[in-house]
Structure formats: C-alpha cells, structure tokens
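The data blocks that follow each hold one structure.
Since every read-out is calculated from the coordinates, none of them should be taken as a lab result. Since the structure is predicted, the reported quantities are computational estimates derived from the model, not experimental observations. Cβ atoms are built from the backbone, for glycine too; each structure is taken alone.
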Structure 1
Amino acid sequence: MTDLQPVFRALGDPTRRDILRMLGDSPMTIAQVSDNFDMTRAAVKKHLVVLSDGGLIHVEKRGREAVNTLNAAALRPVFDWIGTFDRFWDTRLDALKSAIEKDAANDTGYDTGYDTGKSND
C-alpha cells in the first residue's frame with residue numbers, strides 16, 4: 001500500500017492547495033507562484049518543497065530557474081483511498097432507499113404515531 005501521509009500533509013494546507021490549482025493551469029517558477037501570495041519567496045519555496053516531497057509536483061531546473069509542474073497522477077492513490085468510503089456510502093444510501101421504498105409501499109396513510117384526541121368516526 002502506498003504511504004499517503006506525505007500527500008495528505010501536502011494537501012493539508014490551504015496555501016498548498018491553492019498552489020496546486022495554479023500549477024494545474026500551467027507550470028510556474030517560484031517567482032510566478034510568489035506573485036500570487038502575500039509571503040516571501042522563501043516561504044513559497046517551503047510550500048513547494050512539501051508539495052514535491054508529497055510527489056504532487058515535479059521541479060525541473062531550467063538554467064537558474066526552477067519550473068514547478070503539477071503531477072496530477074500522484075493524486076490517484078488519494079482518490080482510490082477516498083473511493084473506499086464512496087462504496088461505504090453507496091451501500092448505506094442504497095439500503096436507506098430500499099427501506100424508504102418498502103415503507104412507502106406498505107404505507108396506507110400518514111400516521112404520526114400519537115393520539116391527537118380527535119375521533120374520525
């Protein structure tokens with residue numbers, strides 16, 4: 001099983017999620033990423049290192065610049081892991097739907113389950 005901890009650590013911060021969204025549009029240098037945030041380039045670089053450690057971005061040196069590119073394939077194990085819970089909820093919701101349909105088929109009228117004191121005679 002893949003160790004998802006580095007990926008979840010990377011995804012756990014809203015700034016890093018924003019960076020991933022931006023890199024999903026196009027590759028960017030540290031300077032280009034930094035222009036979108038009110039923080040130093042050093043702080044942005046730390047976020048990029050965490051994203052790289054999680055395998056979510058590729059960093060390619062081009063001369064003196066480092067170009068950061070989204071590695072969307074690294075999200076596949078996360079989707080697979082979350083998918084196990086989709087199956088859980090699908091099963092539960094199917095059971096609930098069946099119970100409601102069964103109850104509706106057996107229902108001959110609306111009964112609140114308590115006596116209002118009024119007679120229908």
Structure 2
Amino acid sequence: MSTDAVATAVPPFRVTPDFWAQLPRMPLDQYPGTEGYIADVYSNPDGSAMSAGYFALTHTDAPLDYFYDYDEMKVVISGTFRLENVDTGQVSYAGPMDAIFFPKGSRILFSTEDAALAFYVGHRSVAP
C-alpha cells in the first residue's frame with residue numbers, strides 16, 4: 001500500500017489544547033454535596049470504542065460516588081485522589097503521574113484533600 005493511500009484512509013490526528021480548563025460541573029442532583037467537573041474531549045471519535053476526557057474534583061465533605069458500567073483508565077495530572085471501592089473496601093491514593101484502572105462494575109468513592117485533576121480513557125459509547 002502506498003503512503004498516499006494510507007494518508008487518505010486514516011483520519012487526521014487531533015490536538016485540543018486547554019480543554020481541561022473549562023469543565024462543566026457534574027449535576028448536584030446525581031452527586032449531592034460534591035464539586036466534580038467532567039467532560040469528554042473526544043467521544044468515540046471516528047467510530048472508536050473509546051472516549052477520553054478530564055475529571056476534576058475539589059474538596060468537599062461528601063465523597064463523589066461513581067459507578068462504572070464500563071472499563072476506564074485514568075492518569076492523575078495534579079493533586080491526589082483518595083479512592084475507595086464501596087463493595088470491596090479497597091482504599092488507595094493516586095497522585096501526579098499515577099495510573100489507575102477501574103474495571104467495569106466498580107463503585108468508587110472519590111475524594112481529595114484540596115483539588116485533583118485526571119485524564120481518563122473509557123471503553124464506552126456514552127458520556128459520563
């Protein structure tokens with residue numbers, strides 16, 4: 001296959017600067033007492049089975065309770081997340097440059113002492 005044929009068959013790559021800076025707040029009716037912000041920067045681009053975006057959390061007294069009905073990976077960019085699996089009792093902390101994997105079916109309580117930001121990639125076709 002020639003280089004020209006490959007170039008026309010593959011969509012161009014994308015770069016989206018500063019998307020993380022203006023994330024919408026997660027609905028308080030679904031996540032009461034929390035201050036979480038999330039949005040997909042890419043939702044199933046060009047038919048991909050993956051979606052990716054940013055998740056930010058600011059400290060509140062209530063943890064953010066999230067159920068994963070899909071597999072997801074996160075990389076923490078700044079701050080530290082406290083992660084607790086409600087069903088198993090597992091507790092861990094993830095800080096800058098730490099990678100996290102949440103298997104489908106996980107119910108996680110997210111909290112932070114100050115604020116934290118992560119980039120995620122999920123195997124799903126719906127927005128969080």
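Summary of values
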quantity	calculated
With distance in nm of label points 7 Å out along Cα→Cβ at positions 59 and 75 derived as 2.7, matching label from 1, 2	2
At a computed 9.4 (mean count of other Cβ atoms within 10 Å over residues 83-90), which of 1, 2	1
Comparison of 1, 2 by mean count of other Cβ atoms within 10 Å over residues 27-34 - largest value held by	1
Answer label among 1, 2 for the case where helix-only ellipticity at 222 nm (-39500 (n - 2.57) for each DSSP H run of 4 or more, over all residues; to 500), calculated from the coordinates, equals -1500	2
Structure from which 24, 38, 28, 9, 1 was derived, P(r) over Cα pairs in 10 Å bins from 0, in percent, for residues 11-50 alone, options 1, 2	2
Computed 25.8, 92 for Rg and Dmax of the Cα atoms in Å - originating structure among 1, 2	1
Identity of the structure behind 1.8 (criterion: distance in nm of label points 7 Å out along Cα→Cβ at positions 19 and 35, calculated), options 1, 2	1
Highest-scoring label, criterion being relative contact order in percent (Cα under 8 Å, 6 or more apart), among 1, 2	2
